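Any read-out appearing in this document is the output of simple, stated calculations on the displayed coordinates, not a laboratory observation. Model, not experiment: these values are computed from the prediction. Cβ atoms are built from the backbone, for glycine too; each structure is taken alone.
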Structure 1
Amino acid sequence: MRKFLVVLDDSRECLNAIRFAALRAAHTGGGVQIVSIIPPEEYQHWLGVADLMRAEARERIEAHFEVFAKWMRDRQGIEPELVIREGEPVDEILAQIQEDTEIGILVLGAGTERSGPGPLVTQLSRNSGNLPIPITIVPGGLSKERMEAIA
C-alpha cells in the first residue's frame, strides 16, 4: 500500500497538509503516515530531566495526533500511523522515507507568510532532485472546498 507521509508540527500549514494527505489516501486506497520530530534542543538542556522532557514531548504529540486521527477515521475511513522521531527535522524526514519503502509521496504544507513557505518546504524542495519520492506542497491558503475538489 502506498503511504502519504505528512509532518505533524506546530505550524498552521500542517493542518492543510494533513487534510490533503487524508483525502488523497481515501480516494486512492492509500494510507497516511504522520511523522513528528522532537528537535534535539528540546531535550538536551539537562541530562537529569532529558527523559522527562522527551516523555512530555511525546505526550503532546500523541494528543495532537489523536485529534487528526479521529477526524481521519470518522470522516475519511483512514487509520493513520504515527511515527515519532528525535533529531533534526529534515534529516529525520529523509531517514523515514529511506526506512519505509511504502512511503510514496511526501505532503508538506506551505505557509502564507511573506517570509516564505516555511523551513521544511524550503529545505526539502532544495533536495527534491535527490529524493526517491515526489513532494506535494499544499498551499496554506487553500480552502477546504477547493482541496476536496482537487483531491
Structure 2
Amino acid sequence: MKDTSKSARTTTGPKSKGFSEEEKGAMRERAKELKAEARASKDKAEGESDVLAKIAEMPPADRAMAERLHALITASAPELAPKTWYGMPAYTKDGKLVCFFKAASKFDSRYATFGFEENANLDDGAMWPTSWALTKLTAADEARIGALVKKAVS
C-alpha cells in the first residue's frame, strides 16, 4: 500500500530568508551580554562600564540622547542597575529589566526608542504606553521620563 500523506515539512509559501544581518548581530551581542551579565550582577560598576562603552560607540545624535537618558535614569532611580541588553543601554531592578534605550542607528530607524518592560510599575487601567519614539530630548521630555522612571520602580 502506497503512503500518499504529505510530509509536515512541505510548504507552499515562499522560503524564509532567515535573519537579517542586523538581527544576527543583535543575537551575537546578546550572547556576549549573557556571559557578561553574570559578572555585572556581582558588580554594578561593571554593568555601568558596559553601558557607557556602548553609548560611546553610538553616532553623535544617538550618543547625546543616550548620555542624557543615562544621567536622568540613574539620578531618578539610583536603585536601577545599568547593563546592556541586545547591545542597548538598559536598566534592571532585582535582576529584572525595567527600561531601555534603543538608538535610531541600531536598526536604521528614523527615531530612537525609550521603553519599559513588563517589570516596570506603570500599569494604568487596561491599557498604557510602554515605549516612546524620540527624535530629541526637551526639558519637558526629560521631566516626563524622570517621573515615569520613578513610577516604574515604585
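Here mean count of other Cβ atoms within 10 Å over residues 18-25 was derived from just one of the structures 1, 2, and that gives 10.5; the source is 2. Look at relative contact order in percent (Cα under 8 Å, 6 or more apart) for each of 1, 2: the largest one is in 1. Could you tell me which structure in 1, 2 was used to calculate FRET efficiency 1/(1 + (r/R0)^6) of positions 34 and 50 (r between Cβ atoms, R0 = 25 Å, to 0.05) as 0.55? Of the options listed, only 1 reproduces it. Among candidates 1, 2, the computation of mean count of other Cβ atoms within 10 Å over residues 106-113 that gave 21.4 used structure 1.
Taking mean projected area of the Cα convex hull in nm² as the criterion, the highest value among 1, 2 goes to 2.
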